Structure 1
Amino acid sequence: MRGGIVGTTLVPTMDGVVPIMSLSKGDNKVLSYVKPGRLGYVSITKMRRRKVNCLNLKLDDGSNIICYGDQRVYLIGMRPTRAEQLRVGIRLQVYYRHTTAQGYIKFSITKRDRKVPEHILIMETVIGRPIKSPQEQVHHEDENKANNIRSNLKFLSRSAHSSYHARGYRNPVYRIRDRITWAAKIAAKSRRPRNTMPIQQLVAIARTFESKYGMELSKRNWDKARKDYDLPVPTAGSIVSKYRFESFSAFKEAAMGDNHKVVEVTPLSCVNVVSFETEGMNPIYLANRVMMGVG
């Protein structure tokens, strides 16, 4: 096994984001590029620990990748290379993560590719076959559409799934659920103080948005993070109008430029890393969405 990354490196799996060294045991699987134009989850089949000299790759989104110089990485356009050959300014290949208006998280290889819901991808891995939609559906036990860990997902028929979300006598817990929902809506009505955050501070938040909150920077995700994490920032619409951007995409471009670009390469001495192999020798993704190769 060639290459290697630090064992504490976070990777997206069917049980959430975990350190890669925790995948040496159990049946958890990591997000992978399984074939051209398709994402899936695969098992780590082999793992070996060793102590070597490494490189710290600092990216322009604020994240870091610590890996052996022989580790295979992918440049934009799916071009494989080795970490030791990376230079400042080079962009790395990533997958895209989207949040829909309904709150579902979807993945795609590129922005133009078909977007696959994360919960569907995980359940298809669990049952070992594609889901037959609309006859078969996936239910979120806690009704949080963004909580896609395996234990929170339930495979149901369409009729059974409809019953879970029904109101009245068909679902005896609906009153409790509605009270919680209305209480949250009432609490959210309290007006926030007028935001006068400098544009430089907004840019700093935008640059680390993906690595900090685990989702792609977009108008919808900005407002979602503002609400979920109680961020003292203006809404996406206010940014466009108040700071005179043509669109939120223009703000994103001004703030982030070419994201996942290498901005610094620093050598490190005697670091513990793990070398690994996966099913089919498929490359995997890290929590910052960068693709890492095997072998």
Structure 2
Amino acid sequence: MNRLRNVLRVRVWIMLILLIGCSMTVYGLTVYGKEEMEAWKTVRPINDQAVLADIVKNDTNHWMRKEAAVKLEDQILLAEIAKGDCHWDVRRAAVDRLEDQTSLSKIAKNDEVENVRKKAVEKLEDKMILVDIARKDESSIVRLEALYRLDDSSLFAEFAKNDVSSRVRCGMVFRLEDQALLADISQTDTNMTVRYHATRKLKDEAVLLKVARNDAHAGVRSIALATLSDLNKALLEDIVKNDSDEEIRRMAVHWLEDQTLLADIAKNDASEDVRQTAEKRLHWLNMSEEERVEYRQAHD
């Protein structure tokens, strides 16, 4: 049973990744182009702060300025570059080295590029400013970063329920523990990814049962089915007879015990995969315990 649940969870995750596709943001992956690599090779051996300051202030190549900013120590000059360089990547590199909270606050609120604001928010310590940014910034990635730096369950609940961005709502669902709110979100949020992650955290079997039967998206129904601890006969029969997604029907077949129903599915289900799975399940149920042990040993 646990093995089948794990198979289902893997399949659901694959489905979810495919659905999210290009909307996923991958952090920490740097792909260097030729020009950027050359700048990195040129600046890497330079340790003279005066030379680095000259590059960051005067070089026309923004890759050179960025690499110089990465090694710069002068906090006054870093603040100047973080606020005033014409290229956002240079400003972000300077922000990453900046320590002054006043300067970081101004940049977090005012820079025109969300990636620069996000970098400044990552270093902010003032909770009131972070709350203000979470409520007012137009960018979902900046709002979410501000929320990640807070520890306020009531604020997490507010944004999980009400933020206009599914990215923010989903991020806050990860922080929620309130089962009543998770139950509400799992059944009412308009975004399937948000409902999916809310469902994963549910403990209420009655709500999971509703989601498994009624959610509009197969991925959400699947995770509800995988999360349920009580896979009762009525639920499984309902799914194998009525669910529109053949993969969910196929997985439900794995747990069926009713051989009459399995024989009917093996003969009449619209999906060949579901029919074959029902045949295999029938064969399994009719094996002796010794045959099952041999089968497990052969397939593990």
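A value of 21.1, 65 for Rg and Dmax of the Cα atoms in Å, calculated from one of 1, 2, originates in structure 1.
Of structures 1, 2, the largest value of relative contact order in percent (Cα under 8 Å, 6 or more apart) belongs to 1.
Looking at structures 1, 2, which one was distance in nm of label points 7 Å out along Cα→Cβ at positions 33 and 161 calculated from, given that it came out as 4.6? The read-out comes from structure 2. For which of the structures 1, 2 does the calculation of helix-only ellipticity at 222 nm (-39500 (n - 2.57) for each DSSP H run of 4 or more, over all residues; to 500) return -7000? The value was obtained from structure 1.
Values quoted throughout were computed directly from the atomic coordinates according to the rules given, and no laboratory measurement underlies them. Being a predicted model, the structure only gives us computed values, none of them experimental. Cβ atoms are built from the backbone, for glycine too; each structure is taken alone.
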